[in-house]
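Read-outs: derived from the displayed coordinates by stated rules, not from any lab. Not measured: the values here are computed from a predicted model. Cβ atoms are built from the backbone, for glycine too; each structure is taken alone.
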Structure P
Amino acid sequence: MEKYLLQLKNIYAGYGEVRVLSDINLEVNAGEVLAIMGPNGAGKSTVLKAIFGLVEHSGDVIYEGVKIHPLPHELVKMGIAYVPQGRRVFSTLSIEENLEMGGYFLNDKKETRRRMENIYDIFPMLKNKRKEKAGTLSGGQQQLLAIARGLMTEPKILLLDEPTLGLAPKVVKEVFEKIKEINEHKGTAIVLVEHNLKSVLEIVTRAYVLNHGKIIKEDTPKNIIDSGILERVFTGRI
């Protein structure tokens, strides 16, 4: 029996009395890049929040073959990192201090520095600006910093919620290139909620399509494109 890195089994989730997700079954393999796609309100971000223990849910979250009860601070230590949408950085802290915050649980200055240098290899722009306040960075640079801060935990899975939201096309391309580089060079599995359909399908292994809180298709990017499911979902014909 195949052992997935992460599985969601029969997940129902919502906010108070409002149910958002119904019977979600999803698998993540080690080292793959996975997209969660669908129109606004489909429940994409809620899937990530259910994985990371940020929303009430029923059903099973299984990590490395073991059923877990997600609590964010525990998941970080277990190897799951979550970067929410909105380029959330500590604007009054320097880039270097933001990265240190990402490794707050290490309590080891030498290990923190080692991880930081590894991140600077991927994001040389951050190294050049490491003493500058995060709030002075452009929107795209802040998004890269948010991703870099998530990598300070050296996660096995990186959850990214709308990482290119509101960014210019040129910056969108750079963000996707960095996501691909992280996956290829570090072997990190990445689960990506993204509205930029064309660009995301160029870098993912598989994709799940959500509509009204349910998974309606899971397949390779090519098969999803050829099926026409995205056009039907986004034009409201499903």
Structure Q
Amino acid sequence: MKSPKIGIITQARISSTRLPEKVLLKMGQESVLGHHLSRLSKTQLPLFIATTPENGATKIAAIGKKFAAEIFIGPLDDVLTRFYACAKSYDLDYIIRVTSDCPLIDPELVLQGVNLLLGCSNPERTYISNTIDRTYARGFDFEIFSMSLLRQAHLEGVTLPAREHVTPYLYSGADKSIFIQQVKQSVDHSNLRVTLDTREDFDLIKTLIENYDANNLSHKDIEQLLIANSWLRAINAHIEQKKV
């Protein structure tokens, strides 16, 4: 029996609304997308970038090539179709979904989720995430699910949030046979924010990378760094996440 093909698909586009072209912005010697892919490459899992046919997408492709990431171009607004078509094109059995606004995503945390999936009694019907009852800082987000669940979401997830955010159908409760497995830590750090949506987020993450070498730190070390330094937390503490 062959091993399942597990791949990481990240979504990246040029026309981000709150901070245009944010994935191309530089932090230290690397772009936001570059930091994101560099950290994910440490999982040693195949990387795929699901992007869009916008002007400037070639810049995303160039960064992806640097980190051996395959590029897939799909619809701008129907992100679910983009993800599904990407996973189908590369014949993936299981998909790790991440987003490129998480330049400090922790590869070890992602692998923890993979190990959880592989230990499940029914991985085909299991959705794994650390984002529903959130205990990690926002910016370490990942979701893992089978190709069959993604296909089901693509066919049955007809609402606008389902098309835009890929996975709402899977955890909506619409299908009670989908088993939801949450990854949590013992201490709740969900009030911390290291995701990139605004200029204030950029200022914080840039400071963390350039002054504290955060691109080489674990999620635990980054969270502790923020807890120990209130002035860092204050940089983007007032930013509210857009609702799904």
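Annotations
- Value 48, 43, 35, calculated as Cα extents along the principal axes in Å, assigned to which of P, Q: Q
- Answer label among P, Q for the case where FRET efficiency 1/(1 + (r/R0)^6) of positions 102 and 230 (r between Cβ atoms, R0 = 25 Å, to 0.05), calculated from the coordinates, equals 0.15: P
- Structure with the greatest value (metric mean count of other Cβ atoms within 10 Å over residues 94-101, set P, Q): Q
- Computed 27 for relative contact order in percent (Cα under 8 Å, 6 or more apart) - originating structure among P, Q: P
- Given 4.1 for distance in nm of label points 7 Å out along Cα→Cβ at positions 14 and 222, calculated: source structure among P, Q: P
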